[in-house]
Each structure stands twice: as C-alpha cells, then as structure tokens.
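These notes open a run of structures that come right after.
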Structure I
Amino acid sequence: MTQRDVIWHDVENGSYAADLGLWRELAAQADGPILDLGAGTGRVARDLHAAGHEVRALDSDPELLAALRERAPGVSTLSADARSFSATERFALILAPMQLVQILGGPDARRAMLERVHEHLLPGGRFAAAIANPYDALAEEDRSPPYPDMIEHDGWVYSSQPIMVREQGDQLIIERRRHAVAPDGTLDEQTAPFALDVIDPGELEAEARAAGLVPVARHQIPETDDHIGSVVIECRR
C-alpha cells in the first residue's frame with residue numbers, strides 16, 4: 001500500500017464519528033485490554049487510547065499500522081489477518097467497527113474470525129461488531145447522494161463520494177468516485193469499488209453462537225448525512 005492509499009483510507013474512514021460514543025461506552029465497561037480489529041490508521045484505537053485505555057490495533061496492512069504508530073506511538077499494533085490472528089495476550093473487549101465482518105469474504109471467513117475472537121477473549125469478555133445494510137443507501141429513489149468525504153494533504157485536496165450500489169451474487173458492490181486535485185489544479189479521477197457481504201443481525205448472532213459466543217445486546221448507530229446507519233451486535237464469551 002502506498003502513501004496515497006493511506007490517504008484514501010483516511011478520506012473514506014477517518015472522519016466517521018457516529019459510532020465512537022458506543023465504543024467508548026463499551027470500553028469503559030471493560031476490565032482489561034482492548035483489541036481493535038481492522039484498525040486501519042487508528043480511528044477507533046487512537047480515540048480509546050486517548051481516553052486512557054490499553055488498546056492493541058490489528059490490521060492486515062502494515063502501512064496503515066505504520067501511520068497509526070506515527071500518530072499514536074502508545075498504541076500497540078499487530079499486523080495480521082482478522083481471520084487467522086494469534087496474540088499472546090487475551091482481551092476484555094474485542095471490537096470490529098466499520099463493517100469489518102462484511103468485507104472478510106463470506107460465512108467461512110466470518111466463522112474463522114469469530115473462532116479467533118473466542119480464543120482471544122478473557123472469560124466474560126465482550127465482542128462487538130458493526131454491520132450495515134447497504135440497501136439503506138438506496139431506500140429512497142429520490143435520495144440525494146451523500147456528501148463527499150474530503151481532506152487536504154500537502155496542498156492536495158482529496159474527495160471520495162459513493163455514486164452507485166449494485167448487486168453481485170451475495171454481495172453489494174459500492175462504487176466511489178475519487179478526486180485528487182493537485183496544488184496546480186490538475187485533477188486525477190478514478191472509480192474505486194469495494195464489496196460488502198449482505199448479512200442481517202440474526203445471521204451474525206447465529207454464527208457467533210456457533211463459535212461459542214453468547215449474543216447479549218444490539219445497539220443502533222443512526223445514519224448521518226454522510227453514512228448509512230448500522231447495528232452493533234454485542235456478545236459475551
């Protein structure tokens with residue numbers, strides 16, 4: 001992953017804050033270290049670390065974790081896949097924000113991740129995962145597209161806006177239009193697709209039970225002008 005890819009990750013994920021209140025609430029209830037799955041550049045991990053929690057950030061991309069360490073040296077990182085990770089410590093709380101469970105690659109991949117979560121939770125520890133229904137973005141035919149996510153970096157202005165959602169098998173493909181405007185006004189435009197598995201809360205809860213976890217609560221995260229809402233499934237070991 002290049003520096004430009006790190007910037008796009010920040011553009012499309014870094015500004016989202018609607019879920020932070022819930023992660024802070026769950027972290028305050030946890031009696032022990034926290035693991036943030038799919039941490040990226042540390043949107044959630046850095047917030048919880050700033051609140052005084054012991055946080056370890058896991059991501060499969062070492063470049064994203066390198067950016068996280070530059071911004072928050074106190075956050076421990078683990079470069080690994082959420083479906084196969086192994087850590088020496090056990091955690092009081094494991095989080096899977098931003099629809100991580102929907103980009104793993106189907107039921108078998110989720111099953112592998114949930115088994116690793118169960119293995120790495122302390123007795124009585126909690127797991128919380130966010131899922132979204134991408135169809136919500138198309139619920140109203142006359143609904144305007146969400147505002148683009150934007151940041152400025154070294155004189156460049158980057159913006160990314162979802163423009164299309166289409167079905168492909170058991171997934172929805174969300175296409176984003178990315179604009180990068182150079183200091184001299186030169187425009188670089190591209191379309192970036194990414195896939196989300198369609199899964200409902202009951203299905204994820206059933207998969208969690210099969211992995212030895214006990215669903216205990218559902219939390220609603222409301223939609224914003226820029227992002228669809230989501231449901232967070234909370235489970236106990």
Structure II
Amino acid sequence: MKYHPPFQITPKILNAVAAISELVGNHSAKNGHLSPQLRRENRIRTIQASLAIEQNSLTVNQVTAILDGKRVLGLPREIQEVRNAFSAYEKLPDWQAEKMADLLLAHQTMMFGLIDDAGKWRSSGVGIFRNDELVHMAPPASQIPRLMVDLLTWLAQTDHHPLIASCAFHYEFEFIHPFSDGNGRIGRLWQTLILSQWRTLMAYLPVESLISERQDEYYFFVLGQCDKNSDSTMFIEFMLQAIENALRESF
C-alpha cells in the first residue's frame with residue numbers, strides 16, 4: 001500500500017486554492033514578473049521572519065545590512081544564521097523538491113557552522129517542548145530514512161495541487177523532525193521550493209512573515225491539534241490562509 005499523508009480536502013481548502021490561483025493569475029497578467037528590488041525586499045522579509053520564529057533577534061534592517069556586507073552588532077550565531085539562510089534561498093532554483101540529496105544539501109547549507117551534523121539525519125530521539133510541556137514526540141531516529149523516502153516519493157507522485165501538497169509535506173516534515181536542529185526553517189524553505197516549482201512568483205512570497213505573527217498558533221495549536229487528530233487538514237487550512245494573505249499584502 002502506497003504511503004499517503006492523512007488529510008481531508010475540505011471546502012475551506014478548495015476555496016483557498018481557488019483564491020490563491022486567481023491572485024497569482026491576476027498578478028501574472030498585470031505584471032508578468034517582480035522587480036529585482038521587490039524580490040530582494042521580500043526575500044529579506046522571508047529570512048528575517050523565518051529566523052525570528054527560531055528566536056533570532058535580528059531586525060529586517062539588520063538582516064539587510066548583513067546582506068549588504070555592512071558591520072552589524074549582533075550575536076555571531078545569529079549573523080551566521082542570516083548568511084546561511086540567504087545562501088539556501090538563493091539556491092532554490094538549483095534544487096528539486098522530491099530529491100533526497102537536495103534536501104540534505106539544503107540542510108547542510110542552512111545549518112553550516114551552527115551544528116556538527118549539518119546535512120545528516122539526526123541520530124537520537126527528540127521532543128518539542130513548550131516550557132516544560134511536551135507538545136510533540138518525533139518518531140525514532142531509526143525510522144527517519146524510511147519515513148523520508150516515503151514522504152519524498154509521495155511528493156514526486158501525488159496528483160494533489162501543489163498548494164495542497166506543499167502544505168501536507170510541510171506538516172509531515174515537521175512531524176518526522178528528521179534533523180537534530182533546523183527542522184522549522186528547512187520545512188518552510190522546502191514548502192517555498194515546492195510552490196516555486198509551481199509558479200516562480202512563489203519563491204519570493206514572504207509567507208514566513210504571516211507565520212511569525214501567528215507563531216503560537218503555528219506551533220502549538222495547529223501542529224499540536226493535528227498531532228492529536230493524526231491528520232494535517234487543520235495545518236493545510238492554516239497555511240493556505242497564510243499564503244493567500246501574503247499574496248494580498250505583498251504584491
């Protein structure tokens with residue numbers, strides 16, 4: 001029996017896919033492409049917000065300064081995180097979302113100089129905590145290779161719309177939690193990659209900014225509730241709403 005992530009196609013999901021597709025179509029008809037300045041501004045917003053979710057304290061202005069080669073007062077680790085994230089997002093056109101080697105290379109790029117096992121699956125158990133409360137216990141490390149093969153095979157073969165598939169992948173990736181660190185930022189990066197393979201415009205959509213504003217809901221309500229339900233429908237609905245909102249606000 002082929003693996004399939006557990007989720008339901010709801011009216012809310014279908015309506016969101018229709019709305020997003022219309023927004024993308026309208027933008028393409030009117031503009032055709034994004035200006036280099038808007039692409040850069042949105043990319044900076046994306047990086048700053050994705051890292052802020054992981055407790056990086058640098059502001060948009062500081063991230064901009066780092067990428068402009070200017071000196072910034074900040075923790076060396078946080079500055080390294082910005083440089084790594086920019087390198088990873090710039091390499092999106094070189095990667096294919098369904099390729100295991102590309103996913104591992106993306107993690108190596110994103111976590112370079114930050115952890116010892118960058119680009120490798122974790123070798124021990126891991127749980128996600130909210131204060132002292134365990135909100136998610138990831139599968140055993142021994143199961144990661146099999147689970148990731150199943151997930152990437154499904155991604156390569158699914159007939160679901162890329163908007164839906166990208167959200168389902170994002171949730172399942174976070175559920176598996178295949179790396180010792182960096183799972184959140186890689187999950188968001190890979191959803192962007194999947195979406196960019198559908199429409200190039202999506203590579204520069206700062207969805208992370210909307211997620212950052214609703215961080216508690218992203219991690220501890222939506223993901224937690226999906227864990228309890230063994231079903232990612234709620235997460236897919238949440239992410240599609242964030243994508244739609246980001247499109248309306250950004251372009």
Structure III
Amino acid sequence: MWTRAELKYRAKNVLRGKYWKSLLVSLVIVFVAENPGITFRTDKETAYGDFNLGNFNLPFIIAFLVVLALIFIFAVTVDIFLFNPLEAGGRKYYVQSAQYLDNRGCFSFAFDGRNYLGIVGTMALMNLYLFLWSLLLIIPGIVKSYAYRMVPYILADNPNIGASRAIELSNKMTYGHKFDMFILDLSFLGWYLLGALCFGIGIFFVKPYEHATNAELYLVLRQNAIERGDVSPWELNLYDPHGQEYNM
C-alpha cells in the first residue's frame with residue numbers, strides 16, 4: 001500500500017539538485033499531453049457574431065469545411081507521431097530519476113527506430129479508447145483516464161510490450177487505486193491555486209513535483225504487479241541480457 005505523504009516525500013528528494021532540468025521536461029509533457037486545448041464558446045451570438053454561412057455560396061462553404069478537415073488531420077497526425085513519443089520520453093525521464101538511474105537521452109529513446117512504432121501504436125490506441133469512453137458521458141471517460149494512466153510509464157520500461165498488453169497491465173496496476181489516485185491529484189490543488197496567483201505562471205513550477213510524484217506511484221504499482229504475478233520483471237525490461245536484476 002502507498003500513501004500520498006510517502007510518494008511526495010520521495011518525489012521531493014528526487015527533485016533535489018535536478019529541479020530545473022525536471023522543469024524543462026515537465027514543460028514538454030504539459031505542452032504535448034496536459035494542455036487544456038482550445039475552449040470554444042457555445043453561445044450563438046458570442047461564438048458566431050455576425051458570421052452567417054448563408055451569406056456565402058456553396059463553393060466557399062465546401063472550401064471552408066475542407067480546410068477545417070485538413071487542420072484536424074494535421075493536428076491528429078502531429079499528436080500521434082510527435083507528441084505521444086515526447087510524452088513517453090518525458091515519463092521515462094521521471095521514472096529513471098525516481099530510481100536514481102541515468103536519465104539522459106530519454107526523448108531520443110522514444111524516437112529510436114526500435115521503440116518509436118511501439119510507442120506510437122500503443123498511445124494512439126489508448127487515446128482512441130479514451131475518446132470512445134468519453135462518448136459515454138464524462139464519468140466513464142474520467143475513470144478510464146485513471147485506468148490507463150500507467151500506459152506511458154509502462155512504455156518507458158518496454159516500448160515494445162504491445163498496445164493491448166500495456167493497456168491491460170495499466171488496468172491491473174490501477175485496479176483498486178483509482179479513487180486514491182484522484183485524491184492524490186486533488187492534493188496538488190492548493191499548490192496550483194498558489195501558482196495561479198503569480199499570473200498563472202507559477203502553475204508550471206508545480207508540475208515537476210506532480211510528475212515526480214506520479215513516477216513514484218508507478219514504481220509502487222509496478223512492484224505490486226510483479227509481486228502479484230501480473231507481470232514479470234523480464235517483460236518490463238527489468239533484467240539485463242546477463243540475467244542481472246536492475247533496481248526496482
């Protein structure tokens with residue numbers, strides 16, 4: 001079992017002496033995985049103003065819709081092939097740091113030819129599942145977001161574990177822990193409110209603390225899964241080719 005205080009204490013120790021480097025990694029994670037996106041107003045008058053499609057002819061409307069479709073396709077492509085590997089690399093940085101292992105080259109790790117396709121495919125399938133669950137209203141989508149939260153961390157250990165297996169293993173790791181994970185997220189609320197007072201910029205300085213804490217959580221859940229027999233250390237690349245165990 002784990003406690004919020006224990007995870008946060010260990011996270012603070014990890015960040016000592018490497019906070020600024022961790023902040024840069026966290027900024028990447030925030031940009032590619034945690035940005036809130038663009039919020040559109042739904043009020044007709046404020047959203048559209050005087051814009052009226054009836055004022056334009058059919059060719060213009062078709063061209064407008066085509067441009068929107070191309071922008072959407074471009075955004076999805078960038079997310080799948082660039083942002084997802086960057087997120088996995090950022091998570092690997094924090095997992096390595098939490099174990100006091102070499103955390104250099106974590107982003108290049110994600111784009112390595114041996115790892116890239118595995119990460120891209122798994123993250124794309126996970127995001128598709130989350131999108132489909134979100135269609136069933138907000139609550140199922142939130143629950144599954146916690147169930148799948150460990151997927152990028154699993155990929156940080158073994159990017160070639162396979163999409164279905166990574167999602168299955170994340171479900172097993174988080175089973176019975178989702179509510180506690182939710183409370184863990186809420187425990188950072190005070191820090192974020194304090195950071196928001198500094199023109200919102202202070203929020204970013206809290207992110208390394210949160211990301212380091214989540215990496216500590218992954219290590220606990222990973223160890224629990226190994227002890228239960230849900231996964232072997234070998235499957236997560238925790239043994240080197242000579243059979244010697246890495247730090248866990």
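Here relative contact order in percent (Cα under 8 Å, 6 or more apart) has been calculated and equals 17, so which of I, II, III was it run on?
Going through each structure in turn, the value belongs to I.
Looking at structures I, II, III, which one was helix-only ellipticity at 222 nm (-39500 (n - 2.57) for each DSSP H run of 4 or more, over all residues; to 500) calculated from, given that it came out as -21000?
III
Read-outs throughout are calculated quantities, based only on the coordinates presented, and are distinct from any laboratory measurement. Being a predicted model, the structure only gives us computed values, none of them experimental.
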